[in-house]
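Right after this note come the structures.
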Structure P
Amino acid sequence: MHRAVSVSCLLLFAGFVCLMNGQQPPRSTVFEGARLIVGDGTVIEDSAFVMEGTQFSRAGRRGQIQIPAGAVRVDLSGKTVIPTKVDVHGHIGYQHDFDGTMAKEYFTRENLIDHLERMAYYGVGGVVGIADLVDRSDLRGGRTNWGNAPIRVRDEMPSGAALFLTAGPGIAWPGSGAQGHPSRADVPYPVTTVAEARAAVQDNALMKPAFIKIWVDDRGGQTKKLTPEIYLAVIEEAHRLNLPVAAHNVTLADARILMRAGVEGWVHLPVRNGEVPDDELLSIIRERIAKKDRPNMWFHPNVGSSAFTREDWNDPLLRETVPPEQIQEHWGAQLAAATPESVARARANLKQLGATNALKLRAAGMKIVLGSDTGQTRFFIGWMGQLEFENWVWMGLTPMEAIVAATRDSAEAVHLNTGLIAPGKNADFTVLDANPLDNIANSRRISRVFLRGREVDRAALRAKWQARWPRGRR
């Protein structure tokens with residue numbers, strides 16, 4: 001019976017019944033006619049690219065590449081294709097997206113997969129979870145017994161969902177780590193000594209994390225923060241175990257120490273709250289690159305939502321995935337206060353931030369990557385990454401530079417085999433109805449999404465989510 005279904009799938013609609021039903025895709029499929037934005041800064045007009053199994057095998061101009069015998073042909077004339085994006089800073093798993101509530105009890109395999117499906121709906125092919133709820137040492141000889149949902153989902157790679165990597169719980173001074181909701185406040189390893197710091201890294205390493213996350217933030221003077229002695233011990237131990245480190249820090253003084261110590265990534269800007277990168281910090285970046293001393297450094301700006309209009313927040317992409325009550329509850333006051341003047345000021349502030357901070361770091365050699373903080377209360381899953389991505393253009397990147405940063409560079413930062421439409425890469429791509437090089441907001445106009453060679457059934461996902469919305473609001 002399985003063989004009969006597979007044969008009928010190949011005969012019907014050139015193999016797409018199989019793809020939409022989540023069955024094994026045809027061995028070879030060639031997509032023709034689209035404008036292909038490869039992910040490395042190049043564009044191929046009237047393109048053709050071949051998907052064999054779960055990966056791309058070739059890409060080029062239509063009529064100029066070899067097509068495998070028997071390949072299914074799909075016409076994408078008039079469309080634009082981009083690689084799927086990668087979000088290196090997610091807080092998914094804690095939230096019931098249909099009502100906005102959060103709790104540790106929600107952090108299950110099923111809920112985590114649901115959130116990864118939401119990311120896929122938005123054209124995201126990979127996500128790194130930070131401050132994930134996973135069993136860890138309590139550093140007192142016991143365990144938290146929080147289960148292993150992040151590890152299971154990472155290793156299962158569920159079909160139709162973004163690939164998932166976990167950074168585990170992360171490491172912070174007690175109370176200074178994950179914020180935003182009480183369900184997350186006690187998740188990081190709570191360290192106050194060098195010995196605890198090393199023990200936390202060793203325990204975190206058993207999870208095979210994407211990186212070791214540290215928070216170096218006193219939360220505006222409300223808590224203590226990791227001291228240099230402690231966070232340098234974390235970095236040394238992590239690097240001894242061949243694990244990269246990603247830091248959340250605020251001050252220029254800490255940024256200099258962290259940069260000298262070889263930290264690879266920053267979630268948020270390395271320097272914030274009115275301080276800016278100085279010549280000393282920029283010279284450390286350049287020196288590391290010149291010496292090939294952990295030269296692949298990255299950060300994500302995570303610059304907010306005030307540059308968007310009420311019309312942006314009425315976009316179908318958002319309204320298809322989030323109930324209107326939640327949009328009103330969490331963003332209604334801000335949207336009511338939004339005026340053309342306030343939006344113009346926000347965009348001017350983004351341009352200033354780019355000139356004095358983010359783009360200076362980029363010019364020194366750091367890579368901008370996509371990180372949205374998505375999944376905590378008002379930071380709607382998928383949508384916040386979309387806004388962050390568009391913000392970069394207001395900040396000073398070109399649309400092409402933004403696409404490269406969110407696809408290839410983000411994937412490379414966390415070692416995922418995606419982010420490029422090139423031979424050997426996962427067949428992860430988004431089909432758009434309009435050209436994002438003309439207007440970055442056209443990246444919202446998603447027609448289809450493919451992950452690892454299969455089309456994501458966006459209509460079924462939309463129906464599943466909206467069935468949970470309050471009656472009368474679907």
Structure Q
Amino acid sequence: MSDQPNDRELTWRVWSMAWPTVLHGLLESSMGVVDLLMVRPLGPDATAAVGISRQVAFLMAAAAIAISTGVVTLVSQSVGAGDLQRVKQIVWQSLALVVLLGLATGGVGFALVRPLLVAMRGSEETIALGTGYLHVYFVGIVFLWGNFVLAAVFRGAGDVHTPLRLGVVANVLNVGLNYVLIFGLGPIPAFGVTGAALGTVLARGMGVAAYLFLILPRASWLRSEGIGRPVWMAGTAWQVLRVGAPLAVAAVLRNGSRLVVLAIVGGGALGLAAQAAMGVGMQIRLIGILPALAFQTATAALVGEAIGRGATREAQRLAVQSVLLMAVLMGVITSALLVAAGPLAWLFVDEADLAGLTSTVIRWFAVAQLFSALAVCTQGALNGGGDTGPAARYTLVSQWCLMLPLAAVLVFPLGWNPQGALLAWVLAPALTFALTWRRFRLGIWKRAGG
């Protein structure tokens with residue numbers, strides 16, 4: 001019993017893994033925020049185009065979520081079991097999946113850009129600007145996904161500092177490239193909204209090159225042996241997808257429901273103004289949700305490593321301490337967003353009516369993200385054990401069976417726009433958290449395996 005870590009030690013272990021991941025997540029999300037801020041001088045149509053386009057991009061990121069979730073779970077369990085040869089296999093299979101699925105998704109997404117934007121009821125100018133932005137995004141999707149998955153490889157092995165350092169460099173590059181490509185410089189023409197996407201893709205491409213430079217010859221957690229030569233192993237690739245696929249389906253359902261909410265809001269009396277406010281709100285909400293995603297990753301890695309060692313009791317205690325720490329952190333973040341909603345709105349819009357509407361959206365989103373964060377963090381414990389199956393069902397129930405019908409009723413027959421949609425937005429993650437926590441308490445994740 002004396003060898004068992006106490007709660008303080010477990011909390012510190014979670015925090016040590018989480019804080020670099022939190023900062024990296026904020027850096028990653030700030031690329032989208034930077035796009036919004038830098039197109040602000042181009043007008044409300046540009047802001048709405050980037051806000052809506054980011055939601056379409058999130059919808060298409062499902063395969064990257066599947067790969068990265070499977071990578072964190074399987075790498076952490078393999079490291080815990082001391083099977084470094086299996087870690088190398090997982091790395092190669094994840095890279096192969098990024099290329100194969102990225103190219104396929106990019107092609108489909110490129111073809112569907114305009115129909116998706118039209119379905120969301122954007123104005124003609126918004127659709128035109130968003131089309132250029134998303135075409136560039138889908139052309140460079142392998143670079144975007146590659147950063148995501150390669151960072152997951154390092155985190156699954158317990159190295160959270162390398163992704164953070166590379167994230168800082170990528171962000172600096174992104175700001176500089178965005179400025180030049182949006183507004184032009186010397187012989188380089190101004191690409192406007194499309195330039196924002198070009199800057200992000202180029203910065204991520206440089207990030208992938210840096211990851212590969214570090215991982216191929218001398219990853220420290222592989223005892224300086226590198227990852228060897230590429231070998232396709234369908235069994236390992238399938239295991240990666242088996243663990244991550246339910247979360248990918250959940251992400252498609254979740255992000256797809258948000259697109260429908262945007263369409264519902266856009267069809268109401270406020271139209272473009274409501275969509276622009278929601279687009280800004282969906283970026284600001286990342287201030288709350290990204291720490292939760294960081295805690296999810298940290299929890300999954302720590303729980304997976306403990307399960308790999310056969311220490312299931314320690315894994316459960318780690319998960320509980322992670323959720324408690326997340327609750328405290330989100331309480332602070334939610335309070336700050338409620339207070340600062342007005343000034344934050346003025347950062348993105350320069351019209352008084354739109355700023356007031358945007359601040360209202362931010363406050364509702366702040367409350368919703370409190371529940372979302374707790375659900376996301378709890379899901380991390382399930383991920384560490386490979387128990388990802390129920391995630392898609394919970395999302396289907398909370399988003400499609402509760403949020404969307406409620407939003408439609410409150411916005412259209414009752415005319416409560418956008419408050420009706422925002423109320424539904426809050427209730428959905430509250431239900432998701434209740435279902436996910438119940439699953440965790442059942443303890444099935446302890447024996448689900450990777």
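Each reported figure results from applying straightforward, stated rules to the coordinates on display, with no laboratory input. Note that the structure is a prediction, hence the values are computed from the model and not measured. Cβ atoms are built from the backbone, for glycine too; each structure is taken alone.
Can you spot which of P, Q the value -28500 was calculated from, given it is helix-only ellipticity at 222 nm (-39500 (n - 2.57) for each DSSP H run of 4 or more, over all residues; to 500)?
Considering all the candidates, the number was obtained from Q.
Can you tell which of P, Q yields 1.4 when distance in nm of label points 7 Å out along Cα→Cβ at positions 285 and 397 is derived from it?
P
Looking at structures P, Q, which one was distance in nm of label points 7 Å out along Cα→Cβ at positions 181 and 293 calculated from, given that it came out as 1.9?
Clearly, the read-out refers to Q.
Any idea which of P, Q comes out highest on distance in nm of label points 7 Å out along Cα→Cβ at positions 45 and 157?
Greatest value across P, Q: structure Q.
Can you tell which of P, Q yields 20.4 when mean projected area of the Cα convex hull in nm² is derived from it?
Value 20.4 for mean projected area of the Cα convex hull in nm² corresponds to Q out of P, Q.
Using the calculated result 11.6 for mean count of other Cβ atoms within 10 Å over residues 141-148, pick out the matching structure from P, Q.
Label of the originating structure: P.
When relative contact order in percent (Cα under 8 Å, 6 or more apart) is compared over structures P, Q, which one is greatest?
Looking at the calculated values, the largest one is Q.
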